[in-house]
Structure 1
Amino acid sequence: MDLRVRIADIPPEGLDLNWELPPEAVEPGLNENAEDPLEAASPVKTRLRLEKSGLRVVVQGEVFGAFRVACSRCLEAFDLSVCEEVFAVLAPRGDHVPKERISAADLDEEYYEGEEVDLWPLIREHLILGLPARRICQESCQGLCPQCGANRNLNPCDCRPEAGHPGLAVLEALKDRLSK
């Protein structure tokens, strides 16, 4: 996806960008080189403010949208909303600090080339980082039965929970022998 803004088009008072990106336009860019593809469940919306500071461009605002993901417990698909604050400083590519002298402030700095900045990589990064590692459909989700694999949210199963961890069976037998 190409969301480029010419630096010359950013007025001294700043530029406000309110974009609504349709799901079919967002998905290819989100899933480029992705192991776990994402399905956009709603348009991705952005509220960004761009301001120039010398040759740097300061980007502030937020990105939000919803994605169809699988629950980490029950594997059922559900819509997960993402809302992330954006703050980045975009500097010209040739203006970066050598790696041995990077400070904490440099971690918020990204780079651009030419006369325009492409905001899509920044938006993509914030959307992906806004997704939790464990995606749970609801706090009360009971997940799948470890014995039969049934979704315990839909139907209770008759499986009995295993007594203890199977890897500790040898120690259990040793305990029984020692207590005799």
Structure 2
Amino acid sequence: MQPATPETVWAILQETARRQEVTDRMMQENEKRWKELSKQLGGMAKSQGDFAEEYFFNSFDDGKTNFFGEKFDLIKKNLTNVWEGLEDEYDIVLYNHASVAIIEVKYKARLEDIPQVLKKAETFRILFPHYKDFKIYLGLASMSFESKSEQECVEQGIAVIKQIGDKVVINDTNLKVF
């Protein structure tokens, strides 16, 4: 190996700078690709979520409004409200003269969805104070349930609503009033 000269050191530095420029350009291109892929995956997830919401809404709206041992007269989809900085959306809400059933819909229910479902009763009472004295029931509707999430819903008093074949099945064995 020959000793380094200013010219050889300069050539190495120039080559390193050129390679760094190539690497930076490749990283920028990859970042654009990742952003586009993330956008596409997000669109697919939203489509699946929209499908699940529509499926369960149509199942509830199809004259089958006897749930949780009660008859519900009115059904709303994607109900939202904002008040004093608090905002929430309710995928499906069933009403009668004394009770409200709030159904959170997920394409695939996960264990980490359950705290979000439990919070819905609290935010609903704040955002819709005229229902403050109503019984509130909670349900989690999903095309499939991740391991343990279904059992956790039952333990927490949340109705499990799922598709089995071409039917909607509701497990409200341990249903609580919130």
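Points to keep in mind about this one:
- Sorting 1, 2 by relative contact order in percent (Cα under 8 Å, 6 or more apart) from high to low puts 1 first, with the largest value.
- Origin of the value 1.46, where Cα Rg over 2.2 N^0.38 Å, for residues 60-131 alone was derived from one of 1, 2: 1
- Read-out helix-only ellipticity at 222 nm (-39500 (n - 2.57) for each DSSP H run of 4 or more, over all residues; to 500), computed value -15500, structure in 1, 2: 2
- Top of 1, 2 by mean projected area of the Cα convex hull in nm², for residues 28-83 alone, largest first: 2
- Value 9.4, calculated as mean count of other Cβ atoms within 10 Å over residues 4-11, assigned to which of 1, 2: 2
- Value 54, 18, 15, calculated as semi-axes √(5λ) of the Cα gyration tensor in Å, assigned to which of 1, 2: 2
We did not get these values from a lab; they are worked out from the coordinates using the rules stated. All of these numbers come straight from a predicted model, not from anything done at the bench. Cβ atoms are built from the backbone, for glycine too; each structure is taken alone.
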